[in-house]
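No value in this document is a laboratory result; all are computed from the given coordinates. Every value quoted in this text rests on a predicted model; they were computed, and no experiment measured them. Cβ atoms are built from the backbone, for glycine too; each structure is taken alone.
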Structure 1
Amino acid sequence: MLFVLCAGFGLAAIVCAVQYVLIRRGRFPRNRFLGIATSVTRESNEIWARAHEAAAPWIGRAGVLAALASAIAGAGFLVDGGTANAFIVVSGVVGAGAVLAFKVGAEGAAHRAVGG
């Protein structure tokens, strides 16, 4: 379980970091795989860019929380089996915060920015 949490949240942190950097550089094109893709944000390149610019701080926060959750799960490998469960729980809680930061914070900011 620690490996799954460490790898999963680590991957999420990398994806958030890539999105954040591309958005800040103005090089995050519309796509169906990454980002906040709704019928509103897909209307035009301008709306896509405006939505993601508003969401970028939240995407960055989600990435930091995901990296922290991954590190906590990774640290669980260093302890004996009896206390590993505590690392699983803490990593899961911090990781849930990352998901909420993206789903509520980033998507909410994007929708407010484009009136969607």
Structure 2
Amino acid sequence: MEQETLIITLTDAPPIKIIREDWSVIAFAEGWQGEHEFQAFRKWWVRVRQHPDGRTIVYGNYETDYQNETTLWAGELLQANGDLISAIHRVAEALRHPELAQECIQDLPTQKLE
């Protein structure tokens, strides 16, 4: 049985292809224009995926149905222990929705302090 893959667009780098089940979603934030998502002419989201070896992908999309606007994609691949918080902020800014950053950061797994 073939494993499901996903192609992710990165910022200033070639797209990457991953095996979906190897990269768990650890945080997600989304928004849209209007009351209901299914009626929205604009939608935006940021997602964080992490591999068991610690590498992390932060990526997102701004989708628009308006003719005079452009759909935007942004993404970064971080090595283990990369600056995840800064990457989330950069991706959200690139999508022109910086408010997504804090929402996505709050969705990250809780850190246990000793």
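Output the label of whichever structure in 1, 2 has the greatest value of distance in nm of label points 7 Å out along Cα→Cβ at positions 7 and 55.
Numbers: 1: 2.7; 2: 1.8.
Sorting by distance in nm of label points 7 Å out along Cα→Cβ at positions 7 and 55 in descending order puts 1 first.
Using Cα Rg over 2.2 N^0.38 Å as the calculated read-out, with 1.11 as its value, let me know the right label among 1, 2.
Working: 1: 1.19; 2: 1.11.
Only structure 2 yields this read-out.
Work out which structure the value -23500 belongs to, where helix-only ellipticity at 222 nm (-39500 (n - 2.57) for each DSSP H run of 4 or more, over all residues; to 500) was derived from one of 1, 2. Answer by label: 1. Of the structures labelled 1, 2, one was used to calculate mean count of other Cβ atoms within 10 Å over residues 39-46, giving 17.8. Name it. Label of the source structure: 2.
For distance in nm of label points 7 Å out along Cα→Cβ at positions 71 and 103, which of the structures 1, 2 scores highest?
On the way: 1: 2.5; 2: 2.0.
Top value of distance in nm of label points 7 Å out along Cα→Cβ at positions 71 and 103, among 1, 2, belongs to structure 1.
Calculated for structures 1, 2, relative contact order in percent (Cα under 8 Å, 6 or more apart) is largest in 1.
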